[in-house]
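Bear in mind these aren't lab numbers, they're just calculated from the coordinates by the rules spelled out. The structure displayed is predicted, hence computed values, not measured ones. Cβ atoms are built from the backbone, for glycine too; each structure is taken alone.
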Structure 1
Amino acid sequence: MTAAERHFVEDMGRLMVAWSLPRTTGRVYAYLLLRPEPASLDQIAKELGVAKSGASVATRQLVAFGMARTHAERGSRRLRYDAIYDLQGVVAAREAQTRLFIQRLSEGAHVAANPGVRRKMTAMTGALEDVVAQVTALGRRRKVASA
């Protein structure tokens, strides 16, 4: 990898921490985004200087979030991984966490004793629901357009 690619990998690792994902998961995702072909766990671990077990956990998380996919190697049980260049997959990964946040805000609005606070939390919840709906719709439209 070039110095610029390594910088991108490290930046993505730090960004994913803000998404409540391990830094390694972000680094693996960035690495996969930069690769022209799928990579094995051995390649990922070696290139990123992480334990193979850490690379395995990261790839499983990325597959579960719809941000990466697996490819079976012919004649082997070994898997290779590549990034999915799909806005809808990335949005879906964030949407689940955002929906939990919205649910907690809604619960907070119901239990808030002060009517002004209740109104503010209800308005914030509604605004977030609108944003999530719009971003989800955008992801679907972009997927249809690219298909």
Structure 2
Amino acid sequence: MISVEQRIAQLPAMRPTELRALWREVWRQPAPDLGPDLLRRGIAWKLQVRVHGDLPSPVRREIEGVLARLRKGDAVAPPRPSLRPGTRLVRQWNGIAYQVVMLDSGFEHAGQRYRSLTEVARKITGTHQSGLRFFGVTGRAPRP
């Protein structure tokens, strides 16, 4: 039996008519009106899904939600960073490593509690800075 990798390796050499026939076999429906490159990608994806499985349900729901917002013309925010209680953030600043631990309500640094990462960044640097940016956390953090 031919492996998935071997079948995928054969796709670039196939003519559009062969790709459309293979699409019908793999997807069990007629090929959409797509160019050969997208047909190859769709066939390769479906072959891999059969062997390795599809996306987990939460990921699929997230993608569908983003697509729905895009269709409506709504802005799509970047995913929120996963900062949960117990998360430890480490930042090197002027040769010293600083550690912050996220608590149920706020943050702890050097034995003191703070309401926000911005407060911690201000304590460390002496200037106003975005705490998320200072600690290299992208996006928005959930409020404690």
- Item | For 6.8 (distance in nm of label points 7 Å out along Cα→Cβ at positions 74 and 114, calculated) the corresponding structure among 1, 2 | 1
- The value 2.2 for distance in nm of label points 7 Å out along Cα→Cβ at positions 18 and 66 was derived from one model only; which of 1, 2 is it? 1
- Kindly point out which one of 1, 2 the value -0.68, -1.27 was derived from, the read-out being log10 I(q)/I(0) by the Debye sum over Cα atoms at q = 0.11, 0.22 Å⁻¹. 2
- Output -13500 (helix-only ellipticity at 222 nm (-39500 (n - 2.57) for each DSSP H run of 4 or more, over all residues; to 500), calculated) maps, among 1, 2, to structure 2
- Computing distance in nm of label points 7 Å out along Cα→Cβ at positions 42 and 58 gives 1.8 for which of 1, 2? 1
